[in-house]
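The following blocks contain the structures, represented as structure tokens.
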Structure 1
């Protein structure tokens, strides 16, 4: 299997995952300039008209970077589209992505053949979030170019299967682009994802604690201070199981050890600033890998460290 040529510009086999509320142009541009795929959810651009402004800025700034650094061009960027039926912005947001010919579209919470066809029509590729082999097969049947295996320990909406089981089952039948998500926060973990059979590591939580992230300073500090034991898995907040910081649940006046069961029918990704956006702002998502995050720092510094750790781990294995 040969990966699409747009991935040739990656410095590391890493995709920065789209973080609800947190990922904006500043974070995406910094990630791409540092050599990894940067991404953001389309719904982060509020009001909807702002999506066009964001894509204009990202496209222009990365093009300027490439002209100034022909020997080290920026990595491609991605836009995450929530395909869930409650997202009343999907069609309009997809049209804006078509205008700017977004190179990578990440789809979540639903796979649609017509969306994949539309992205292919402007020369882009699609990667679809999945949590098990059954959903992976459905996504590929509907035309997804690649998969993002969201395993146990990932931040926000997360799978519940071991990455060893999930990647092994997918690789038994699929040889296309595959990213792995779930507690990956070091260069050694990136290499481990590759050894397991993934093409890319899909990293989110460490980028919360960066200068460019649009996160509350207390949220960033909580990621720095947190450990795996501080992560609570619950479906209460959106109806889908996700991982959240214990302290933020307590601060919201809830008992993290006695959360009610959630209801999938309550999930709402509408275009307004509804209660779910507020919930994500107050109830902070994070993955189990945050114990590796020791400081709030610029994106470039974090990626420099990931590269050093990745190369050191590879040298160590080569003996």
Structure 2
């Protein structure tokens, strides 16, 4: 189908204002612009019963969102997007508040280190280490370890997928994985990547720019901890919801990953949002598709937690 009318309006506004792509800016400018644009498109931040900034014993920052429920609580560990280069706990704040209220569940966001200052695999180790630390400190954090899910959008979806691979062998046990338009394959030469060249939307140049910041050497892109699609086995991973967007260069690799999971016997739901673009999950303030996807993710999480 064509671009959703709301997406078309967003694109036309960017074209009219000649908004520069993030990859055309300095890293400092791109980081500031990324936060501002996400906050503008996310809509009004929802109040949550309890919010606390804390850190792991290793000093990794976390933010905890807790609804008004008695513990121990079903918990989503969330990894923000931004191509491993941009993004922060603050850029995920709108998403995590909405999910905490809608499920309802506790959400803990991980402030993993960014590239290029900390290239692959720093973010991978931060996310898995944080997941292990949260599980090990379940009593203090009011976490129900039988109902522990990881999730994220874009690069955060990549890190969530990779964390499940590590957790399968090294723990902790996970009840699910929420993957929103995840990167799953470095150097993907898919139809959605080849046609994703719109200068006013996230495009294939954007994808390359992020990977080039994340990887020290292209050979690292073949590591399953960078490209989870290349993992030797996807068996025995937790149930997954994979959300993709029709006009997203990452669409095909996200859908290929869902197919890999399904073929390995992993209960997997794949949901493509026609007419949508990369980033729409964080844009419920201007895109109805973002609100629908949030509702779908919340419903899936609720069902997943009910099986824990």
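All of the numbers you see were taken from the coordinates with simple rules; none came from a lab. Note that the structure is a prediction, hence the values are computed from the model and not measured. Cβ atoms are built from the backbone, for glycine too; each structure is taken alone.
Annotations
- Calculating distance in nm of label points 7 Å out along Cα→Cβ at positions 60 and 244 for structures 1, 2 picks out 1 as the one with the greatest value.
- Which entry (1, 2) yields the derived value 1.6 for distance in nm of label points 7 Å out along Cα→Cβ at positions 148 and 196: 1
- Origin of the derived value 52, 42, 36 (Cα extents along the principal axes in Å; candidates 1, 2): 2
- Calculated for structures 1, 2, Kirkwood radius over Cα pairs in Å, for residues 116-283 alone is largest in 1.
- Comparison across structures 1, 2 (criterion: mean count of other Cβ atoms within 10 Å over residues 204-211) gives the highest value for 1.
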